[in-house]
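Q: Down below are the structures I want you to see.
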Structure P
Amino acid sequence: MIGMRLSRRALTFLLCMIVALCCAAAAVPAALAAQEGPVTISVPVDRCPIFYQDADTGEIVGIGVDLMRAAAESAGLAVEFQVIGEETLKDALDNERYDLLMPFGSAIASASSRASVVSDNLIQTPFTLVTLGKRNLSALNDLRVGMPHSLGGVAETVRQLYPGIEIVMYESMAGSVRALRAGAVDALLHNSYVWSYVLQKPSYSDLRVQPSAMFSMDFRAGTLDTPAGRAIIERLNGGIAALSDTRRQAVVLDYTSRRLYRYGLVDYLYQYGLILLLVLMLFVSLIVITLQKIRTVRMEQAEKMRRLIDHDPLTGVYSLNGFRKRAEELLRAHPDVPYLISYNNIKDFKYINDTLGRAAGDDLLRFWVDKSMETLTEDEAMGRIESDHFAVLRRVGGEALLIRDGEDVFAPVRNFFIDQGKGNRVQICSGIYVLTPKDYQQIDVDHMLDFARLAERKVRDTYKDGYGFYNPDQWEKGKRAADVVSHLPVAIDTGEFQVWYQPQVNYDTGEITGAEALCRWNHARLGWLRPAEFIPMLEEAGLIFELDCYVWDRVCQDLQRWNRMGLRRSVSVNLSRCDIREGGDIPGHFCDLIQTYGLTPDQLRIEITETAYVENPALLIQTTVRLRELGFQVEMDDFGSGYSSLHMLKEVQVDRIKLDLYFLTETGDPEKGRVIINYMIQMGRSLGMSLIAEGVENVAQARFLQSVGCSEMQGFYFYKPMTVQDFEHLIENDDRVPPEL
C-alpha cells in the first residue's frame, strides 16, 4: 500500500512538471503575439542629431530614429517613438509602458535591480573631448572632465577606462560650458555627433574639439529581461543584421552634414551684437557669415574625403595612409604600452585570383579582416597596405598571444578554401617587428613597417609560411644560425655528431626494456650545442632530414653490433615533422636501413611528435599506416604537451603513446593533474595502445604512474642520456634498475 501511494505521488508530480514545462514553452510565442502591434520606443530628445524633436512638426527624429526604423522595418516591426519621462535609463526600465528604450551601451540593471536585455549594436558612436580654445591637454588620467547628468552610464565607462580621471556632472550642456569657461574643468566629453550640433551655437565658437576620439560606445536598444522583451530583441536583431554599413554611413552623413541648430534671439544678439544697429555693418556681417558657412561646408567635405582616403573600400580597415596616422596616434597616446607591428602577406595570391576568380580573392581578404577585427582591441589597429598585404599594430602578448592568433585568425584563413571544398591551403607569411624605446621617441611608422616587411620576406624566401621576427639582436642570432647550418656537412663527415641513449625501464621489474636515441653536437669551434638550439635552425633551413638520416644510420649500426653480442634491443628514433614531405618515402627508407644492417622492424620504434599530427594530419596518417603495415612500431611522442590530438587518436592507430608529464608538474592543481594522467592511461589502454611516461624525475611520480597502470618509464630519476659506450656497458653488466634510487 505504501508503495502504491508513493507511485501515485510520483505520477502526480510528473504530470505537474509536464504542465509547467508546456506553460513555459508557450510563454515566448505568447510574448511574440503580444507585440504584433506598434512597438513603443522611449528616447531622450536632448541629443541632437542622435535624438531630437523637429521644430516644425514636433516629430521625434535623428540618427538613432532613422537607424531603428530601418532595422524595425527589416524585422517586420512597426515602431512609434515617444519622449522618455524619467531622468535616467535605470528609472525608465521600470516603466512597463515602454516596450524598448534607447540608447544603451550594454545591459544594465533597472533602478529596482531588475535585469535588462539589449539588442545587437546599431552603430559605433565616438566620444571626443572639447576644450576652451586650442589647448594642449595633459595625460587623460590627470584630467578633470565635465559631462551632462544624462550621460551617467557613459561616465561609469570612462572611469573604468581611465581610473585616474575626475568627472564632474552638470545638469545641462549650458552648465557644463559655463564650468569649462570658469576653469572648473579641463575639458567636456560628449558624443561626437552631438558636438557637431552643439558647436553650431554661436556662443560656443570658442570651443574646440580635440582631434582624436577617446573611445567608442555601442548604440543599442534595450528592455527588461522578460520573455516578451527577449522576443522583441531577438526579432529586432534580425533587422539590425540586415542593415548594411553603407546605409548606416548614409544616415550619419545626412544628419552631420546639414546645419540643424536654429538660432534664437539670444544667438542673434550674440552673433551680431551692436551690428544690428547699423545696416551697413549688418550687411557686412551677413557676408562674413555666408563665407564662413561656405568654408565650413568645404572643410566638412574635405574631412569626408580624408576619411575615404584613410580607409580601404574593399575591407573597411585603414588604408596605408590611415594606418600610419592611427598608429602614430596610438603610440603617442600609449607610450608605456609595448607594441609590435606585423606585416602579413598571402603567398601566390595572384594565382588564387587567376584560378578561383577575383571575387573569391576578395572574399578571402574580407574574411581575413573580419577574423582579425574580432581579436583586436580599441588601442590596436589593422590596415591594408596593398593588394593582399596587411599590417597590424598589436600589443605585445608573448607566445600565448601568437598561438591564440594562430588558432583564431590564421588557421581559419589558411583553411578558407578547403572548408568550402575548393582550392588548396592558403599560405600566409608574417614578419613581426617589436618596437624599441627609441621608436616611441621618434615615431616613424614607415620605418617600422620596413623592418616587419624584411622579416616577412625572410619567411617567404624559405618557401614556407608562418611568422618570423626582426629585432636588432636577431642579426647576431642569424649569423650564428648561418654558421651552424653551413657547418652541418663538415660536422657529419668529421664525426662531431654523437648518438646518445636514454634507457627506458619497466618499473615493476627494474628491467631496461629499450632506449630513446638522442643527438648531441660537439661543434669544433662553438663547443657543445644544445639540441633546442641547433635542431630548430636545421628545421628552418630544411636540413634536418640529413641529420636524422645520419642518426638513424648510426642507431642501426649500434643495433647490429649489439645483436652480434647477444644484446638484442629496441630503440626509439625521432621522426621530425619536416622529414615527412610530399613525394618522400620515409617507410621505404626505414625498410632499406633494416635490410642493410640485418635488423627486424620491431627493433626500430618510430617516434612522431603530437604536434606533427595536428599540423599535417593527412600526410602523417598515410605515413603512419604504411610504417605499421611494414612491421614498424609507431609512437606518438609528447602526448598531452599542449595540443589536442584526441581527434588524431580516433583517425589513426599508433602502437604506443609517450605521455608528457606536464600534468604532474608543480604548477596548477596536482590532484587534477593526477586525475587527467589516470584517464589518459585508461583511454590509451582502451584503444589498444601501450604507454610509456617520459620525464619522470622523482620516486613520487614513478610510484603514482605504477599505481595507475603505467609501468614503462623514462627520465632522470632512472638514467640521464648517456654515450653509446656507457649504455653498452650498462646493458652488458646489469640489465636492471637499482631497487632504490
Structure Q
Amino acid sequence: MPGAKPAFYISVNAMRSNQASWGDTQFAEGLGRAITRLAAAPVQLLFRGESPLAGPGFPPGHAPVLIRIVGPHLEEPQPGMPNILWMISPPNLATMGMLGRYQARFCASEVLSQRYSALNCPMTFLPQASEASHFHPGRREPGAPDIDLLFVGGLAERAGRRIVLDAVAAGFQPQIWGPGWKGAIPDHLWKGERLDYDGLTEAYARAKVILNSHMPHMARLGFMSNRSYDALMAGAMVVSDPVAGFSAPDLPELTMVATRAELQAQLSARLQAPALSMAERLALHDRMVARHSFDQTARVLLDCAGALLAEAAGKTAVKIMQDKAAAPPLPADPARSATTLAAALDGSAQEILALAAYLADPVAPALPPDQPVTAPADQGVIHALMADQREMQAQARKSPDGRDLPRITALAARARRLHEALLDRTSPLAFRTGHAPPDYLLNRVINDQPLWAHTAEGFDRDGGKSSLRLWPRREPAQPARAIGVFIHLYYDALTPVFAARLAHINAPLRLYISTDTPEKAARIGQHLDAAGIGDADIRVMKNRGRDIHPKLYGFADAYENHDIVLHLHGKKSLHSGALDEWLSHILDCLLGPEQEVNRILSFFDSIPQLGMITPLTFRKVLGAAHWGDNLDIARELAWRLGMETPLPGANQLRFPVGSMFWARTAALRPLLDLDLGPQHFPPETGQVDGTLAHALERMLGLVVTTGGYHLMPVSGAQTRLHAKFQLRFGSNGELRRALEARQLPFQSDLATP
C-alpha cells in the first residue's frame, strides 16, 4: 500500500478477560501512547489469541504493523503485515522457526540477543523502558510518609522471591504488595493483594529503596525486569538479585547483590544514608527519560516499522506454506504405531506438512481414494494430530477448486509448530521439559497455547455446581439383572474403603476389579475375603490408560451381562495435595447411605432415558471441568464414533469429572464398541491432562447425551457443597418430567467450541 500511513497493533500475553491484572497491559498502553504522540498513528491492543482480522481494523489509508510484546508465551506472527517482536521476558518456548517468521526481532536481554544472533537469527538489544509521564517523583501525595523499603509482586512456586524473603529474614521491614504472601511473611508486612497502576506509581514515588526479584530463568537469560525501570523513573533506588550479563554503569542507583551478606550490606548502607532529595530524584528521572523512556523505545520501533513497510509486500508477508513438494505424498494411516507419543505426533505432523506443500500448487491433482486401514492390532497411540491428518488427507483428495485453502493453512501451521518444537533442541528457548515432554505440553504447542495455562478463556465454573439432591428411599432396588461394579485399584490399599461402601448397595451385584501387578491382585483378594466379599473377578492388566482402559475395555466381555453399571477407581492425585478429599466426596455422592443408593437405582427403573449419574463436581476441580488439552483427541474419537454433531463448547460440556459414575450399559455402548486396547493409550508418565484417557473421560458424558440419554449430577443429602445450586424433587415422576422437558440447568444445549 504505497504512501499509506502506519497503524499499530500491540499484542500482549494477557487475556482480554483478565487484562487489568497484567502489568503487560499497562506497559503496552504506555508504549501505545508514545507511538501515537510521536507519529500520530492509531494503536489497538490485541490480547492473547486475538487476530487483527476479528477486530474493527484501521481507517482507510493506513498500513497495519504488529508489535508483539512477548512475556511468557510467544504466538505466531500475523500474515499480511510486518511483524515486530519485542521480547521483554523469555517465553517458555520460542523455536527458531517461529522466531524466523518475524520480520524484526528485539530483545530486552543483551545476552540472549547475542546468542540468537550467533545462531543466524538476528536479534537487536532493546532494553526495558518505562512511561515517564506516569512514573514520576512528583506523583506522591502531599504529606504522604516515606516508604523505606518496598516490594510489589506475587509469591508463587515459579517466583520464589528469594531476595525478598532473605531481606525479611535479615530483620528488614519491607512493605510488600502482591498475592501469595499470606503466611509466608509476618502479617504486618503484607499490605494487600494488588496495587493498581496509579497506586503503584504513588508508592514508588514515596519509596526510598525498592527490591527487585526475578524468576530464575529470567535472571539466567539476562532480563532485567521493568520493575527496576519504573522504580528508577520514579526516583527510587533499586536493589536487585543478579541478572546475567546486565550492566548499567550510568545508573549507580541500581545495585545487584548475589549473596545474603551483600544484600544485608547494601540495604543497610542505602537505608542508613539520607534519602534522595526531590532534586536528586528529579535528576535521576531525567536521566531515565533520556535513555529508558517509552518515547525512546517508540522511536526505534517506528523506524523499524517504516523500513519494513517500505519493502515489497511479498517480503513482509508471513509465509505459511512450504515450497511445493516434488511428488505427491502417499497418505498414511493416522493410527500407525510409533515407539513414543512424540514420534507418533511428529510422524503425523510431517505428513500434514508434506500434503500442505503438495497443495501449495493451486492445480495439484486430487490424490487417490482412501488407502486400506492398518489392522487394529498394529495401531499405535491415539493422539492430538490424528484428526488433523485425516482432515488434510480429505483436502488432498478433493479437486483443486473444492479445497479450503485457509483451513489447509491452519492445519499446516499446527503441524509445523509441533515439528519445530521437537526438532529444535539447541536454541536458547527450545522445548526443554525434562527427558520427555509431558503429553499435555505437546498439545499446547500444537494449539499455540501457553504451556502453563489451564482454565479456559470465558469458562463459567457455575455450570458445574448444579446437582440433584438425593432423598432417601426405603424400598430396595429390584433390577432385572445384577449390577456390574467395575473398580480399578492401582492403589490396592484402598480396597477396604470400597468394600465398606459396596455394602450400601442393597441389590445383587457382580464385582470386577483390575490392577497392574499379581502382588496387588493377591492383596486385593485378601482384603475382599476379610470383608466377606467373594466371587470377585480380579484381573491384572498393563498400567496403560489409567482407570479408563481397564474399566471400559479390560472387562469388555462382562458388559453384556449387566443393564446398570457402576465405575469406581482408587483415586489419588499425587500432583496436588489439595485433592486429597476428592475420592471421599465422590463416594459420598455415588455410594452414600443405603437409602440414597436405593434412590439412585430407582431412577434407572423409573426414568428409561436416564443414561448416567455423576457426582457433583468437586470444588477444587471446577476450574478444570472443560476440554482442557483434550479437544483434539476428542475430535479423533468423535470421528471413530461417527458423530455428526459438532463437539460442544467448554461451557456446554458435561461429564463425570474423576471418571466415576453410575450408567446404563446401553448409553455407554458406542464407547464400548470402539474396542480400544492398551496400545492406544500412551505409556504412563504421571500425565495430568492431554491423553486418550482424559479425552475419554470427557467423551463419557457426550456419548450419553448425544445418544439421547439424560446425564444427571447428584449430591448426597448431607452434602453442603454448592448448596444453593442443589435441585430438590419430591418424586421420581416429577424429576422425570423435568428431565424430559429439559428444564434443569445441567441440561445445556450443545454448541460448537
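Values quoted throughout were computed directly from the atomic coordinates according to the rules given, and no laboratory measurement underlies them. Treat the numbers as computed from the prediction; the structure is a model and nothing was measured. Cβ atoms are built from the backbone, for glycine too; each structure is taken alone.
Q: One of P, Q was used to compute distance in nm of label points 7 Å out along Cα→Cβ at positions 209 and 505, and the answer was 7.5. Which one was it?
A: Numbers: P: 7.5; Q: 6.7.
The read-out was computed on structure P.
Q: Can you tell which of P, Q yields -10000 when helix-only ellipticity at 222 nm (-39500 (n - 2.57) for each DSSP H run of 4 or more, over all residues; to 500) is derived from it?
A: Among P, Q, the structure yielding -10000 for helix-only ellipticity at 222 nm (-39500 (n - 2.57) for each DSSP H run of 4 or more, over all residues; to 500) is Q.
Q: While we're on this one: Given a value of 197 for volume of the Cα convex hull per residue in Å³, calculated from one of P, Q, which structure does it belong to?
A: Going through each structure in turn, the value belongs to Q.
Q: Could I ask something else about it? For structures P, Q, which has the highest computed value of distance in nm of label points 7 Å out along Cα→Cβ at positions 513 and 561?
A: On the way: P: 2.7; Q: 1.6.
Once distance in nm of label points 7 Å out along Cα→Cβ at positions 513 and 561 is tallied for P, Q, the winner is P.
Q: Upon calculation of Rg and Dmax of the Cα atoms in Å, for residues 193-240 alone from the atomic coordinates, which of the structures P, Q produces 18.1, 50?
A: P
Q: Further question on the same structure: Which one of P, Q has FRET efficiency 1/(1 + (r/R0)^6) of positions 449 and 553 (r between Cβ atoms, R0 = 25 Å, to 0.05), as calculated from the coordinates, equal to 0.25?
A: Comparing all candidates, it corresponds to Q.
Q: Rank structures P, Q by relative contact order in percent (Cα under 8 Å, 6 or more apart) and report only the one at the top, that is, the highest.
A: Q
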